[in-house]
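Once you scroll down, you'll see the structures, which are given as structure tokens.
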Structure P
Amino acid sequence: MGRISGGYIFPHPPIIVPEVGKGDERDAMDTINAVIKASKEIANQRPTTIIVTTPHAPVFEDYIFISDNKILKGDFGKFGSRDVGLSFENNLSLVDRIISYAADEGISSGGIEPGEAVKYGVESELDWGALVPLYYITKKYDEFKLVHISISYIGMEQLYRFGMCIRKAVEESDEDVVFVASGDLSHKLANSHYGYSKYGKQFDELVIKSIRENDVHSLLGINEDLCESAAQCGLRSFVIMYGALDGYELKSEVYSYEAPFGIGYGIAKIGVGRKDKDRKVMDKKIEDIRKNEDDYVALARKSLETFVRDGKMIEIPEGLPKEMKTDRAGVFVSIKKDGQLRGCIGTIAPTRESIAGEIIYNAISSGTEDPRFFPVEPNELESLVYSVDVLMKPEPIDSIEELDVVKYGVIVKSGYRSGLLLPNLENVNTPEEQVDIALQKAGIRKNEDYSMQRFEVIRHKA
């Protein structure tokens, strides 16, 4: 049985490679000394494979790139030192296992066909995010195969689950693996040619503190706006690594942090101990969500779970609040997986005998009939998070000024076509955006005549 024996966070400034820095690397000696220390420790562990994640390999919105060339090689030609190069054998059997486990989780990953790589200008050589850490590691030890993985812009929780797929693949193998998560911190600290942001220091302090305390929840919860303001590149790489270490006791030590060129460089060791069920971050998060479900959300979840597992629709349970069994209303059921929408279907007006009946039908429809997604599979059920919106009676409005994206949802109508958008949705910030999306859903052009209604909801979520 294989295992990940340790994890390391490395920065990747090419300037710390002497052949590139040509003396300027001396301004980052704390970083260099810490990188050498980490490299010596990796050499002492003598891993059979090193997995490196990097933000500078090909990056896609919904696909995780994993190099699938037999030989992985690259050099520092972009930085004036083409004669400094590295070459490694790719651990293709481990790569195939990772791709397979990721597919089981609904996460697309793998290589790129040569023709597609040429078409989109994708380079197959190792990037500097991988080369800089490997340059120092190979000075101490080079008897390992390599797995080279890029980040992706899928949700952070999905990246974490992808890391969990890496762990499963390693445990199924006979490999002794060291995981190297490559990434710099904020690029907008003092004196950086990327500019300055007051949020740079805030971001770096939060990340370093989270690493020291093994506070994975804080890393997963870092606001995207803060990431963008800080102009960081490493967080997604780190999250994949922590996913790969999910379920193990962790002991972390930050070896150094400095920002000599206005860019934050952190080096840390993540020691891996025994398996610890309390360290299963995603399981614990879902467990906490389940504990906080009210009757509306619990009914939606039970409805879909029963239908997917047993192929049947549940009866309305006993013991529900009176209003769920006697009141009637339109209901929308939204389902998310790892923070990303997995299904959402509902009714503007009541179509069933009660709110409970509406929830049952719409929960099943959201999970199995939303045309944007494949039907939910049984192995996904434990990862799903539900919310239920009970719609109040819509009222007509004459102007977009009567909308408030937090308080009101909107219904647009033109003839037989209609579109609805719920209130208080992520990334919908103005009434104009809200109406535009509703029009698109309805297939109504902006220059057509259409009417609008607004409505409030009672939102139930764990």
Structure Q
Amino acid sequence: MKINNQNSLLRQIPKVDQFLARPAAADWIQGAGREIVVEEIQRLLNEVRDDIRRNPAGVADAVNAERLDMVLSERLQNRLIPGLRAVINATGVILHTNLGRAPLSAAALKSLSALPGQYANLEYDVSEGRRSQRDKTIQPLLAELLGCEDVTVVNNNAAAVFLILNTLAQGREVIISRGELVEVGGSFRIPDVMARSGAIMREVGATNKTRLSDYENAITPDTAMILRVHPSNFRMRGFTERPELAELAELSRRRSIPLVEDIGSGCIIDLRPYGIADEPLVKESLDAGVELICFSGDKLLGGPQAGIIAGSEKLVAPIRKNPLMRVCRVDKMVYGALQATLDSYRSGRALEEIPILRMISMPTEVLTRRALNLTKRLRAALPEDVSARVIGGNSVIGGGSCPESVLRTALVALESDRARPALIETRLRAGYPPVIIRVEDDRAIIDLRTVFPEQEPVLIEALRHATV
């Protein structure tokens, strides 16, 4: 009897051609191509046969046409959804490292859409009609904005630190305070990078206190540079001390040893009016006498991922000639997006045009109006047992920047007895596009500071599906 039931079920399994004739399969063929759909159908049908042979009584609906269509659609959807895709960031973390840090400006996106589809003068001097260096396309603009002699660009700030050390200090000593031997995201530790670069680390001072005399007493004929590292993702408070940057610069001049600073986030304009007081300004470091600095392009600068090395020509030039520069270089798309971002600074429109600066400078009153409007629309769209209300709270900068700075904001809090916050959060992440929120105090929390206004209709629809 069992064998008869098994054979009966096996005979009901549709042939691949029969499956392909169904409307559901035809739609997928049009979008994904016949080969992928056939491959997935064959895999599905083989699995159904195996299940029937193992346990025919337990899979009586295995050959149900609607079920097979549904399973096929789920599999093709999971297979064909891009691994990298856009998400809605409703967390209020402006530079969310896991979500790609700084979203690009409209001008940068326009550059990205134009340059890749054409040839560009990436390594060609149009005026001279000969080969050039790729960073020369952006060097004048960066040097103008930062007020320095020379600039070069690599793929991220970690590469910038490594290249500086490898070029200027290989086999020689680099003096650094013990309080600056930091680790940032991805286990990027300054001591490890220094060791890989070939430089010899010379620690001075104590974890919490390093004096100018500690640096001076450590200088020897083998000293290649003094390295200052901004502790981007943490702060020490209390019984602490470290020399002013101008004091270190004076020491470096007096002893003819370069002072190099990794300033991390790349803040170009003064954000103190918006509550960001603990990040060094790029120009202030250079004006204080630092000979060489490096920073990220995709943090407070608000551009694409890049590492920018700027300062005196005598230090930048040998870095540009380092054979490893080719390993760390960026392509025309990064240069294009970076150039467009920097143009916003030069024109004085950075606060209006660069998304992360707009988010940082967005007044609480504006956020409150948006939150109240969203709440009103959610009450009309969500099930009756889901409550939506506006509460006070904080946004943060994120991305290893400004760990002590918070921005007052207006949050939308969702509560429901039927759909718990963790379930809402899970459903939102599973949607398309995924929506990323916070869960706090047993509430689903939405911070509109990091949600673009044009994303709000999609956000409302996603919340409706997540709360049913």
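Derivation of every value follows stated rules applied to the coordinates shown; laboratory data play no part. Predicted model only: the values in this text are computed from it and were never measured. Cβ atoms are built from the backbone, for glycine too; each structure is taken alone.
Each of P, Q could give relative contact order in percent (Cα under 8 Å, 6 or more apart), but the derived value 15 comes from P. One of P, Q was used to compute Cα extents along the principal axes in Å, and the result was 74, 48, 44. Which label is that? Only one of P, Q returns 74, 48, 44 for Cα extents along the principal axes in Å, namely P. Which structure, out of P, Q, was FRET efficiency 1/(1 + (r/R0)^6) of positions 68 and 268 (r between Cβ atoms, R0 = 35 Å, to 0.05) calculated from, if the result is 0.05? Source structure for this number: Q. For the structures shown (P, Q), FRET efficiency 1/(1 + (r/R0)^6) of positions 228 and 284 (r between Cβ atoms, R0 = 25 Å, to 0.05) is largest in Q.
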